[in-house]
Structure I
Amino acid sequence: MIPLPENHEQRFHLSNEVHARPPEPLIGGVKLSCIALTTSWPYSDKDQQVVAELTRRYGATPPGPGVKHYSVDLKDFRLIWERHTEFTRYTFIVPARNGDAFSPSAISAAPADWLKSLPGELIVATHAALLPAEGEIPAPGALSEQYFSANALIGAAIAGDAGVTITDFRLHADGFSRFLLLNRNMTPWHAGRIVQRLLEIETYRIMALLALPVAQALVPKLSAWEAELSQITDAMTLAGTDDEARLLNRLTALEAAIEKSHTQTQFRFGAAAAYYALVQRRIGELREVRLADMQTFHEFTERRLAPAMETCISISNRQSALSERVDRAAQLLSAKVDKALQLQNRQILESMNTRAELQLRLQQTVEGLSVAAITYYMVGVVGYFTGGLAALGVAVDPKFAMGLAVPVALGLAVYGVWRTRRELAGREDKKTPTVTP
């Protein structure tokens, strides 16, 4: 054993991922029925539980924990169970006896009560038949009458003319679509891969189309939102200061509605693009060669599926573009509102400055009156003092003393006011931060 560092926790899982969902080798004539049910994560254990319950009925080993692909032979039929992100797929395989292709179907071999208990909603149901090609391939009209209810057929020679595959992409009376694969010289593993690709084409085609109803339902909403945006932008050109705040509220509500819709639909549109890419890839892997009087799989999907996908892409792009337009309009209107607020703030500051100047002038007036009042009271005190001295017999003239006291009191009052103002100004300078350029 070669000593190696500790394994990454995902090493073996990632290594085995390329081998997930391998094809089943198909020998001779076989019939298959495939159903896919849309599931959500709450169903992630239920689908495995119903498979385990079926295996117990037949005494087989159930799927282990964490398994996403499981294949088991239950004698009456072979079951393949696959868990995908959005759906779970069940494939039933039985031998095709006496050349019968679709009746009885492979799924009829499964217990009816068990089928009824499967969790999820049925989104895909298809039958496939692998039959040996004996001699020349019958004419399209004869194949259509025999297997496809006289519908127009889509088909091609595939894999270097190793086989021929035919379908009508329609749901028949039992609710299943049908694929017929005529085997000329394919090996069991090759035939299994081709059948797997056909079933995946049908499954991914339907899963991709899940986005189409979403896109169609979104069209009237987008039209209403675009009209609302047009009304708002028209009103913006003539809006006054009072109207701009109201318009901004409308724009914010519109932007929230669009963002909510974008969040709800983004996954569906992204998944549709991924499923459509898988359909195109699986069709390319068939290596089709045209048959007379038939559309190939590629032609059918380009004419029928591609327009639906382009519609979804167009609606998704339209929604994204509308979101960007609303965002730009909101930014523009916000800038106008901010400008108006700045102008209002400037006017308020100018008004405050005017009031401050008036208060300063009033203060200066009050200071002048204060000087006069202080001088008056100081001179009055001198008069009372000298008057008292005169009453005691001191030779002093109170009026003369008051006259001399006037300039002295006035000077002291002016000095006191000046000193007080200087101290207050010094304190204010200390509170004001110094900005260094």
Structure II
Amino acid sequence: MKRVLAIILGGGAGTRLYPLTKYRAKPAVSLAGKYRLIDIPVSNCINSEIHKIYVLTQFNSASLNRHIGRTYQFSQFSEGFVEVLAAQQTPESPSWFQGTADAVRKYLWMLEAWDVDEYLILSGDHLYRMDYTLFVERHRSTGADITLSVVPVTEKVASSFGLMKIDVSGRIVDFYEKPKGDALKQMQVDTSTLGLTPEQAKEKPYIASMGIYVFKKQVLVDLLRKHLEQTDFGKEIIPNSSRDYNVQAYLFDGYWEDIGTIEAFYHANLALTMQPQPPFSFYHEDAPIYTRSRYLPPSKLMDCQVKESLIGDGCILKNCRVHHSVIGLRQRINSDCVIEDSLLIGADYYEPLSESDRHLTRGKIPIGIGEGSIVKGAIVDKNARIGRNVQIVNKESVEEAEREDLGFYIRSGIVVILKNAVIPDGMVI
């Protein structure tokens, strides 16, 4: 794997994840109350012994830069690195990134200088655990110019993806972006060709791209230089190259979730609390997920009832009830609170108890969840100050709302409290 260079696409403005992307790049969004989305592909690379990793970003990259700089430091005696390449304007290229392929094209002069055989292109907003060694070995054994990692999907969800057809050798011969009706039926394939059992192949007769690719070095260089008008890998570069190049499919049959929307982000986080075995587990000794070491104290729970939940480091919970929720770093939950089906991302810093007491005596609201408050079906971003006897329950069952002036949004029925928001005592959302 020393002959492989990984390129993680940090995504665009992250509009579908807004307001979580208001102050941060999409790969820097919190995950499981402890990690960030970028930790998933970087950890997969490290566990696959791929240690040359670039992350391409364009929007709100300050916190992502800080996280990567503090987390991933390789020995000075190795070539290993994780480095952010942010969009920049130059005399030769005065525009910003126009798409996934254009982002790589603008740094091709740097990427091409590395003496490697393949480029591994990854997305920065997926949750999965994958051994890229098997992926690259499949690419090499088939003599492929390009290999796509694909997942088998059912007819119910197939129209939400870019689908493809393969021949008996696994070579991709046709693409169709989000087909419906008769066009969808025509994209059915025998997925047993890729290793599924006949029963599984019948249940999942479609294959969808994961947005993960391996390119031969020279093939990627040639495609990006010859087709300057093509700016996106999934919609232009790869579909248009299937006639002239050997484009192969690699089946990934494990858990994979695209965390590109508020709804997907919410459900993926809460699924981690499932018993007895969540669909994705961080408890995997052979392939751990790495993140920044913060050296926080253990969490303190005083007379609390906690069920089916994850509690991050450094939290203080007092006489409260927490059910089916994820509680992030340094979170404070005060007496008589109820937290259900919610994700509390936590805080960036501690507010001393003496300062919190002073806030209360002066009529101000300290960081955390105030006494007697109820939070159900919500996401509470970092450093939020929730007053006493607040109800965040989406009382009117609103599907979509934008109330930035009041400190919250509603996306797909999920209330999202903004980072640094202040919700006054007694407010009902």
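What follows is calculated from the coordinates using simple rules that are stated; it is not laboratory data. Only a predicted model underlies this, so the values are computations on that prediction, with no experimental measurement involved. Cβ atoms are built from the backbone, for glycine too; each structure is taken alone.
Between structures I, II, the greatest calculated value of mean count of other Cβ atoms within 10 Å over residues 263-270 is seen in II. Tell me which structure, out of I, II, gives -20500 once helix-only ellipticity at 222 nm (-39500 (n - 2.57) for each DSSP H run of 4 or more, over all residues; to 500) is calculated. Answer by label: I. Suppose you compute mean projected area of the Cα convex hull in nm², for residues 79-214 alone for every structure in I, II: which one lands on 9.4? Computed on structure I. Which structure, out of I, II, was FRET efficiency 1/(1 + (r/R0)^6) of positions 55 and 199 (r between Cβ atoms, R0 = 25 Å, to 0.05) calculated from, if the result is 0.05? Derived from II, not from the others. Consider the structures I, II: one of them gives 169 for volume of the Cα convex hull per residue in Å³, for residues 31-158 alone as calculated from the coordinates. Say which. Source structure for this number: II. Kirkwood radius over Cα pairs in Å was computed and gave 30.3; which structure, I, II, did it come from? Only structure I yields this read-out. With respect to mean count of other Cβ atoms within 10 Å over residues 143-150, the largest value across structures I, II is given by II. Of structures I, II, which gives 3.6 when distance in nm of label points 7 Å out along Cα→Cβ at positions 47 and 415 is computed from the coordinates? Going through each structure in turn, the value belongs to II.
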